[in-house]
Structure I
Amino acid sequence: MPKNPPESVQLHLRQRLNAHAAERWPQLTRVHVRFRAGFAYVDGEWEGGERLPLCRLRFTGVLHTWGFALYQAGDDGYRDGILPSGLPAGSAEEALDCAGDLYLRPHAPRGSGPTRVAAGLVLLVGPPASGKTSFVRALIARGQIDEDAVVSSDEIRAEFLGTSPADADPDAADARIFEERDRRIVARLAAGRTAVAESTNVTPKARARLIAIATRFDAPVTMLRFTPDLGALLEQHAERDRADITVADIRASAAVMARHAGAGQLHAEGAHAVHDVPGRRQGTTPAEAAAHFSFA
């Protein structure tokens, strides 16, 4: 019989899931996790004490990666599932959100208002074609942020390289683009203004560079995650008609996101707050997603 993970891992999982639920699923008063035969069974508790089975996690031996099985109410059992990343395993927070989208969203509290984003550095975290640009355009159109707050690597690339990026040395071009991005972010934070870093930011290395800048100015870091399932991601990529990004690029970036951009890991890296941005998977338009947030 498979063994349960060490007590320290069990405690860490409970703490992570409860911290994430407090932020993402406030209708729950607590998340219960019980371990048996190498599996972690996750239940949500409503106010009043009623408990709802959500999912089952399988310890893979890696702290931030858990196999996922969704609770099946009809069978009163669990069935192995696929996370929005297109993978059968990912962070515990992704698993909770996947189950929550099915079982908890209909019970979301009414009138709870938009999620408040603190003034500081806002990192958009998501693969290409995950909806980041459409989201920030909606924020600007709604007057929630000013256009100058958005520091886009793609826009800087277009400014520097014009319509012939293939003619430039890619390493030198990237270095120049990211130096300029950092300069613009520094200028915003130094003036006490919010800067929205619009790039993929799916790797810890990319995020660490930006977090270090925020730390210099004692600016809080909010990370907004974009997590469409792989099918929706590829569909959105096809709609964009971007010749410079391939399907293989999309798949690779989504895989990196699944491994290295779970909510727990982002908090561990220094994020003050982590929020998931709803999208096509939830039947949400960019304007509706923008309405979920307000900016200081």
Structure II
Amino acid sequence: MTDLDLPFPDAALAPHEEERFQALEQTVQDGLRDFQRTGQALAEIRDNGFYRETHADFETYLRDRWGFNLRQADRIMDAAVVARKLEPLGIEARHEKQASSFKPAVKILDALEPEQQRMVGRLVEERKAAEADDLAPWEEAAAPELKIMAGVVQKMTPDKTVYHPESGEEVAFDSLSPTQRYEVVREHVAQKTQQYHEKQAAKAAAEPAEKINWAAWCLQYAREGLAPEQRLEIVLERGHDGKPVIHARVVDKETGEVLMEGEAVGNMKNAVLGLVREVGG
């Protein structure tokens, strides 16, 4: 095939580009189960426009060559970037979904200074080495705990007021020695981590909320709950701040008296659910 036979002859690849393109496509072909290699290869193809001889844009190339849509490819490429940034911390993302769960933490890490990143790395090493009955397994808790670590370190600005780890006096964070600063950070991380896991445990122990089809409830209540002299109304009006609000209520047909009424809210579903609570109460 000559350049003139290509769909886009003016966009022909140079020999070294063609060689690299073929190598990258082979990487994608061989590594479709390896999200990191696949993501890195796709990103290089996109960034260098290696698809340009045969396709007008990257999205069309993805669809025709690999059966991906752009959203799928972006997800794989993002996960590959996250996985690469976790490597200096000794964290291995085994699959795309796991890597994606670290994305919020990595976003914070990217904003940290090198010294702060090293502090996070030290926290990770210490946490991975810890063995205690009251600690969740690191493999299960790594993503949220890393986010907590990075978030705490980020908030420890030089002028932030903290308690001195020895005297208990309020001092500026920057006035502490490196050892004392780390001790303060570690204590804050421990507190926030405990709060996070307690909240998760409470959420897991809570009874699941009953799912109610609000439209079906209205019809059922009209059939079984309304007296002949009553009417169920869903009212849309402007609130005190000028924004539209909705509330559901039961009124007396003759007098117009409001017998029961849910809280005025911003959408119809929650308006009806507010009335459901009133009726149930």
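Where does the value 19.7, 64 come from, among I, II, when Rg and Dmax of the Cα atoms in Å is the thing being computed? Answer for the origin of the read-out: I.
Structures I, II were shown, and distance in nm of label points 7 Å out along Cα→Cβ at positions 27 and 227 at 7.6 was computed from II.
Comparing relative contact order in percent (Cα under 8 Å, 6 or more apart) across structures I, II, the highest figure comes from I.
When FRET efficiency 1/(1 + (r/R0)^6) of positions 155 and 267 (r between Cβ atoms, R0 = 30 Å, to 0.05) is computed for each of I, II, the one that comes out at 0.55 is I. Out of I, II, which structure matches -0.90 when log10 I(q)/I(0) by the Debye sum over Cα atoms at q = 0.16 Å⁻¹, for residues 75-146 alone is calculated? Matching structure: I.
Of the structures labelled I, II, which one yields -12500 when helix-only ellipticity at 222 nm (-39500 (n - 2.57) for each DSSP H run of 4 or more, over all residues; to 500) is computed from its coordinates? Going through each structure in turn, the value belongs to I.
FYI, it's all coordinate maths here, none of it is from the lab. Since the model is a prediction, treat every value here as computed from it, not as a measurement. Cβ atoms are built from the backbone, for glycine too; each structure is taken alone.
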